[in-house]
Structure P
Amino acid sequence: MKKQQFFIVLVLILYHLFLLMNLQFTVWPEMLSYPYFLNKGFKLYSDFIVPYPPLLIFALSAGYSLLGVGPLFLKCLTWLMLSINDVIIFLIVLKLTKMTWKAALALLIYVSIQPLFEGNMMWFDIAIVTPLLLGLFFLVVKKNYFLSGFCFAIACLTKQTTVLFLLVAFVYLVSKKNAVKTALRFLVAPIVLFLLFFVYLIIKGNFVDFMNWNLFYPFVYWSRFPGYVQMKMGEFEIKSLLILFSPFVFMKLKRVGWERGETALLIFMLLIAGVVVYPRFSFFHFQMGIAILSIFYGLLLNRKVGAVYLIVMLMMLGYINRYNIVRQWNAEDRFYNTKDLEKAMVISRKVQVNERVYLLGVQSGFYSMSERISPKPWFDNFGWYLEIPGVQDEILNKWENDLPEIIFWQEPEAGNWFDLGVYQPVKIASFIQDNYNKEALVWEGVWLWRRK
């Protein structure tokens, strides 16, 4: 990278960080509770339900061991990974177009829209973007197929649906010259890493639980659960997607990379990015799609009028996002604000350090904020978890040896029985009512139940 290009990338990264640091950061409760329970000696999949591979949880647990559980490490990791994404997007567009200004404009679009579309957070769909882009970089730019396969494997160990991206990359290699040699080089790292991971699960005695919660239950049960699939989009989402994809209609795609298949590869990657938002559409599930779209914007630029159109597109996206920007600007962290910390203090005061507590319908980040733990197994209050036949019975049987002393129970909201905030696991709720006394209202809508 030349000095001028380095300076451009640095300025755009700083602009990206400026937006991220001033817009509201979302601290998803699971990003605290999963690694917190792991650090407290809970076994993945058997002692607490996790429907994802463990790599991100391992990374967070290591970071929290050094810096403590909370937003500090979470923000540092998120913003570091997003900055890496910036560099990779610039280099990919630069390689495919050989033009600095196109790479710079593509990156400008990315750093401007990525934080606005639910990108200022750490979640599995955010975490996979960096290894997937690195895999794409080594595949297309560096032609290092071993490292490319390694990066795609890292993504798969972060979220299982990324295996579709790995398959697309594999098919791309098979279609090229020396297909057998390059494809084998690509597959070495995924095969080795997957085997090591399965050996780890077997040694830990978690193989069956992992297969159930990551593959069997999602495919067999969850799609049948009412309310699990929510692909309906609102007016904001529809308008945003129409604007994001409008360059494909109004600008002619230059034939960059067609002879080598790079453009076709990107098209299939974009299609997969749209598929893996299932079972519910949110822009934070579509973060890989936003990254690939930004690369495409660089490829679409075959005239300066295209640059003008992209700037207008950026202004349109900013306009329809104006209320979100105002609402989120300098706002406290979501799920980790002053009121949340006050509630966590209530739990700390009510529950002794050596006592077990279960939060039913209350966000799981309060475990780490209050420095208290659940009995084993711990589970979030999701109907698609607990309505699987036998799951509630298994939980209650295991609880017999480690009953929680106190339950913090959120009153159900009005709505369909299966909706989030409404759902109540009948057998567990009945067990609590039979074995606990309803003692006091601790904050609005949340009651403390103490063991009889």
Structure Q
Amino acid sequence: MQNFTRCLATLLLPLAGCGLDERTSSTETELSVPERAANSSGWAESASTVGSEIDRSNPFFRVVHPGRSCASCHEAAAGWTIVPQPATASTTGPLFKPFDASVNPGWPVATAAQRANAYALVLSRGLLRTTQSVPATQTFRVIAVSDPYNFSTPAAFTRFRRPSSIANEMLAQTLTWDGIEVPPRDLLVGISLQASAFHLQTSLSIADAELMADFMQSLVHAQGEDAIAGRLDAAGAHGGVIALAGETFIPKHNDPLAPGFDPNVFTLYGAWTNTDPGADARTRARAAIARGEVLFNTRSFPITDVAGLSDLPGTVTSGTCSTCHSVPNVGSHPVFRPMNIGTASPSLPGASALPILTVSNATETVQVTDLGRAQQTLKWADLGKFSVPRLRGLASRAPYFHAGSHATLDAVVGFYNVRFAIGLTVAERADLAAFLKAL
């Protein structure tokens, strides 16, 4: 399906009548019993703000013609997205369909070896494929494509992305990788309709799309237990889904470009501060998480060359991790503001496994692995821009960024440390990664 986001934007324009400033979300109802799933850092938890359990009778879980449901690409154990599959995974399951999961839809999938080859990016990075294009009438164009899978052309090129997590949708302003500026509820309905048409190869009724939007807005997911630090809501801490479900999202609240911004965005682990180097392993692990939270909120560094932020009038010239991830105790962004921090650069790890697009306008030529928001807006200024993702439940959904370029949270911290010349020590990098794993 070509130009997914442009089609989705067209679909949603008639729905965008309610004001973004009016939407708030809070959880005053009883949370369902959390479901636990193991990950590399411990245990994550998922729960619903509606009913006594996660409602698997919702159309989100309905298996349709190709043997798939929405849950095939948004699994609870994977933080409600998909993650790289183990080497022993069966490549005949519902996830593995040539029309969106193969690197080239024409490659054979008859044998196990052929399927491993065709589905290499799902297996290694959890990526799905769509075909994109840029109309010839636009002010920029794709003039060349280097595609390791010999499928893309400048007129119709492949884009590989990870499915967005559908958890904690009630706590964010922007829900997709490159964003569509309509009310999130309307966007969830539109996404349900479009995703069913493409990824499920079936039509969905508006009534079922509404039910799916209800489900996604009720879903809460967070890390609940660290393998060493233990329960993340113990000893005065406020990690886990119960505390997260009680958070309230207010659009534009704590905007870093507006008066009153508070960089102390995360306030989960202050009770775990401990400076005793002789403490037991659990206490030391908790102290590392608490130090990482302080670093996230307070370590200042120059914010440079971030289109969508550092080029805006009156913007900050320095900030912290919480400047972009500024929704309290969630880490999303309170304003519709996609940014370019370089995650579509051909220099990133694993970029050679992706098609590299050479893009040109009247005065410049650049290379990217993804047009980002420019695929939707067709504006040069939006090239390589992506939405600021929510941070809760990170440990479940490695690898990271839209194309899975960084395999671990330690690698993500290393990327930011170099990209913004933060100057973190080895110990500080470990503390910051420990905090991110505890979200």
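Any read-out appearing in this document is the output of simple, stated calculations on the displayed coordinates, not a laboratory observation. Source: prediction; values computed, not measured. Cβ atoms are built from the backbone, for glycine too; each structure is taken alone.
When you work out distance in nm of label points 7 Å out along Cα→Cβ at positions 110 and 126 for each of the structures P, Q, which one comes out largest?
On the way: P: 1.7; Q: 3.4.
That would be structure Q.
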The value -7000 for helix-only ellipticity at 222 nm (-39500 (n - 2.57) for each DSSP H run of 4 or more, over all residues; to 500), derived from one of P, Q, belongs to structure Q
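Just checking, which of P, Q has the largest value of percent of Cα pairs over 28 Å apart?
With respect to percent of Cα pairs over 28 Å apart, the highest-scoring structure among P, Q is P.
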